[in-house]
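Multiple structures follow.
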Structure P
Amino acid sequence: MVFPKNFLWGGATSAAQIEGAYNKDGKGLSTADLMTLAEEGSPREITDTVEEERFYPTHQAINHYDHFEEDIALFAEMGFKVYRLSFAWTRIFPNGYDAEPNEKGLAFYDKIIDLCLSYGIEPLVTLQHFDTPIGLKKFNFWIGRETSDYFVKYAQTMLQHFKGRVRYWLTFNEINNMSTMPWNAGGLSIDASEEDKMIAAYHQFIASAKVVKLAHEIDGNNLIGMMYNGHFSYPNSSHPMDIQGNEDFQKLMMFYADVQVRGEYPKYKLKELERLKIKLPIVEGDKSILKEGTVDFISFSYYLTHVCGRLTKGILKGLNGLETGYQNPYLERSEWGWPINPQGLRFALNALYYRYEIPLMIVENGLGARDEITRDGRIHDDYRIDYVQRHLLEIEKAIDLDGIPVMGYTSWGPIDLISASTGEMNKRYGFIYVDVDDRGNGSYKRFKKDSFYWYKEVIASNGKTLHSNSKDKILFESLK
């Protein structure tokens, strides 16, 4: 058996992209709640306040807030061993800095966590997933050290409240997005200076390290991971300048993992900050905090690979950082222009493990595509099955041939949800279809896609059916 007996099969979502009920039961505004739907290829706009005439996808999302029992039952039917979700900071501390937690917010997550556990599903909780409280604007968001302190207070509240019920935790979703999508990562404008981004990232590192230490103190069974946005790249050619250009790009991203896994800034990053005349806001005791708060495992998202070289300068640009100056002519692309590279996942697993030598978990991977409901009410998404199957086979190779300790795999997202990059619903990832369009119109009914039955078989067999063509069985199951 290639996949370990205790392999964590499941799916991943975020509060802002599924819950809705953005102002219900005491929830405060977050950065996600001020992002409009992208229009005609333009990026999502960020407004200062909620404007009545604008459409904000997070405000209703897929209304998981009122459908969580149905949704989690469907996850259980697929056989999930783990469900990665996020807590919305603003459901617990509406402004981010409130003196006492919002009891209705705690009660909501009590119901979700207890329901997961009743089905035998391990919760994997992300504490901040692209939704910094707007109230923290008074501290200039993560540029102010106060935000770091309030995050630790929020985290401690959740760690203590869910002691014994949640043991897998992630501090920040895709922490390296501070360099590429700073509003999502921490409330900084897209044109924020490099200095501001590096100061904000520093405060997140300090906060994360403190939370890791706290989590271990509160419950010795807790395992705390970092979450890396999987920007992996190949050199454009064997020319030395392309090799070096690719290496320089990797350093821009990987330093985030270096700090959280090794507990200190790598020398190459310190030299870069020195060249840029950026001074980190280090206070006494910070170096010890970073050293004592290293993570137990690395989780990461994987959707694509880049090509980089001598022309790749600075951070990535474009939607999800697709503009590097190069394209890979050997790869097919999704409808949204994302390169599809299953073999790159094995490459990524090797790159991470042999750099850090701690366990790994793929916590986001999936295909955004347009799905159609047939007249008989079914969704035939062979393209999604093919995408996920090819990526899972590469994980199998990494485990079997390369000896990589992979803890688990949570697809993004197991149920249709709004896109973080565009706010669309029609860019669908799920094994479960939600009847709602980009503008929030629809019945919000849930339907099982063909991929639902396929993934159920994969989990039940612990990956064995990846090597068989079970399309006929999937069809039979969908007809029941």
Structure Q
Amino acid sequence: MKAILTLDLGTSSTRARLYDAETGEPLAGTTSQLSHLPQTTAEGASTLDADALAREAATCAQATWEKMPPGCQLLGVGLSCFWHSVVGIDAVGDAITPVLLWNDRRSAGHVARLKLENQALPNKTGCPWHTSYVYGRLTWLRETDPALFARCKQFVTPAAYVLRKLVGATGESTSMASASGLWDQRQQAWLPEWVHILPPIFDGPVSAESSPFLPRQLAQLPWFAPVGDGLASNLGCGAVSPERLALMIGTSGAMRVLTPTALPNLPDGLWRYQLDQNRYALGGALTNGGSVWAWLEQTLKLSRPLDGLAPDSHGLTVLPFLAGERAPLWRDDLTAAIIGLSAATTPEQIARAHLEAVAYRFAAIREHLRPVAPKAELIGTGAGLLASPLWQQILADVLGEPLVISSEEEASSRGAALWAREQLGLGRIEDAPLPEILHRVEPNSTHTEIYTEARQRHEALLKLLCPAPVTQTE
């Protein structure tokens, strides 16, 4: 048997796993995982220790390598990583800043100013103006801590930093660069303002004769260019053409479709990233996905199931923006709201109203994607969605479209394996076997009508409470 090892660097954990190189199926009993928590502050900081992340990656990779079945030949290593994050390094490649994560919101005032100064930039970069992108975060660092910024000889993604430490790589992948807000997708080059402090683009595999972190046999394997975790998730669940649209709920949420070419203009409300020079992803992301359910469980101490409640029977209108808003409005300054509470309102009603509200946000993204993928099959994926049949039904009802639920629990990890498999010449991603479909969720037309009216109430509240955006640096 021939296998591929994958590393999936996530915001909350690092995972390694082995996959059959022929079928793309995971090998049982080979998963290794280590968890971590971002360091956050009341000022909006969200960071990770870059060196700790590299050590975790090495530990997980070696642990999974040691679980390889007898007689198995390991062909290479695929890597997926969270997007929109950056770490500053010195002249010898050591981190001198933590990883500044995608949900670090300290650049809000700077992003608002930059948006006014350069409305046209998102068409070049594929990245709307928002604190989740690196452009604003580097501007914030340069202006608020110029001494630290000057000490940074280069800024790299966490994936590039991990590869630098483990196997000596010095480049950045197209996929990781494309979601930074610093990459001109039209010119296929870094923006001129930042090119002097960004690494060269290199999409080929790298390897090392030896590594201070890894066994020699593992370091000498080809380590393939990292893929952004969202795109890897599409690859892993089989949403690899305009005919299949991925709907993912993990900690966050997203709706994405792969296209063979870049559209001439970025559609309103969406982002556009790259897999490579020829394949693009178009979609929208929600900061508030499974994290909303986690907050509900912790805050409301739910003790009864929500299934017995009828659609929109609670009398509540909810804006689920516990951590700001991304697509399609890109309003980081929006906060959550619950309207319609009374003494008779139950925790279960509040919880169900939130699940429905998240579905309304997906419906807003779907409307923006409809011109690109009008009849695409919706593939449901992500741990948050797989764990909740109720949420699956709510989404199908709100969207008014069937939702097929993928059996792949680690879509990003499998996507990294399929990317490596393609680079090894073992077959195109588009031709790889599809994961098994667990079941198909059909929309209830009566519920769809109810939710259509309820969503109008939701959108009216959003319009009413939507505050004016920040227009100057705080």
Structure R
Amino acid sequence: MSYKDLALQIFNITGGKDNIAGAKHCMTRLRLNLFSSSAVDKEALKKLDGVLGVNITDNELQVILGPGRVNGVYNEFTALLSATEKVGENPKPAIGDYKKLQAKIKEKNATPLKLLTRRIANIFLPLIPGFIACGLITGILNIVLKVSPDLSAEPVIQLLTVMGNAIFFGLNIFVGINAAKEFNGSPVMGGILATVISHPMLANISLFGGHLVPGRGGIIAVLLVAILGAFLDKRLKQIIPEMFTLFLVPLIVLVVGGFIAIFVLQPAGGIIADFIGNVATEAVSRGGAVTGFILGGLWLPIVMLGIHQTLTPIHAQLLSQYGVTILLPILAMAGAGQIGASLAVYFKTKNHFLKKTIVSALPIGVMGVGEPLIYGVTLPLGKPFICACVGGAFGGAVQAAFMVGSTAMGISGLPLAAVTDNIPIYIVGLITAYIAGFIVTWFVGFDDPPEEDE
């Protein structure tokens, strides 16, 4: 089915303009705000060719399409929203009703934790393609240079090395721009303040008997500095006459924000960043397999609660500080547990529609996109979801025991192997999670849905 046809089918099943208040998307899901979720035929949506799963929370419908496809369908879907009028039994809601619904949805999602998660996602999600591209280049180069070390002197290899390091060279600036934008400040000033605390010439400046350290505090310091810049930007525009804002606001933000950044926020960020790095490495190195078992087992419930994005800046900080994040390989095992559990369901179930769902979702599950298996298979069945967590726990134990690190974030599953610093052990952990998830699900079992559910 083409993107246009799939978008039209989803549009009609969900009620068209009469029922859709708004649409957006993330990396894998089309997210629709609805006036009434009870009017949507979830089973009809699930059966559409190209739909990998469906989930409804409050008045938000999440149609799981997978990476790449979701972008194409979203573009066609928004075109339908703006150009097509679907005739339904009920009259189109008045604009006042629309505003009330939007206010209700916003109020429900305005808890401090959800706001924090959303802001973190808005800052770091745009950077993930860069982490993936640079991480894959770095991972491939590591394999090539282990086989033929002499190739390191080749100009092409050196150029690829530069490309692989590019995300880290500009990471602070990217984060500064995105963070300032998210906190309603000037993106350019956020990037400039991030550059100030990262500038190599800081190493030539001696204060209080010691030299300043470029980039101290890493991502944490950049976030603090960008937030400060956004705060100053907003406050200054309120008190400075409009005719002077173009000149005075950015000047004051840079000078005042720059000095506060160097003398207060960068040292504070350094303390926080060192604490995060030490806690993460100590927890894994001292706890070993036990720590990995706990983290790998708890990750799926954390994802279900929607607070998994809060770990994104921690991954970014570890990458900036050590060049690898030792947490990602552990957490990626949760998805591998889903694979094993779903395979056990496939071989035990007599429900043909469930088998078809598993077959269609397994390939992208192996590639690290686990939502279709979660929402389409293990979570609705109950026990297999818990068994998948157990599988993830065993895989996480293997990764932690050998301190496997990843040079990128944003990918999971089998593709993550290419960017780890110990590919054989990562694959052993992956297979362990597959097997554990399968065995536990096979023996624990589940209530097989009747064929008529198809």
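Values quoted throughout were computed directly from the atomic coordinates according to the rules given, and no laboratory measurement underlies them. What you see is a predicted model, and the numbers here were worked out from it, not measured in a lab. Cβ atoms are built from the backbone, for glycine too; each structure is taken alone.
Could you figure out which one of P, Q, R the value 1.8 for distance in nm of label points 7 Å out along Cα→Cβ at positions 262 and 286 was computed from? Checking each candidate, the match is P. Using mean count of other Cβ atoms within 10 Å over residues 206-213 as the calculated read-out, with 10.0 as its value, let me know the right label among P, Q, R. Answer for the origin of the read-out: R.
Figure out for me which of the structures P, Q, R the number 13.5 belongs to, where Kirkwood radius over Cα pairs in Å, for residues 6-77 alone was derived from the coordinates. Don't skip to the answer; put the middle values down first.
Values: P: 13.9; Q: 13.5; R: 11.7.
The correct label is Q.
Comparing distance in nm of label points 7 Å out along Cα→Cβ at positions 294 and 350 across structures P, Q, R, the highest figure is found for R.
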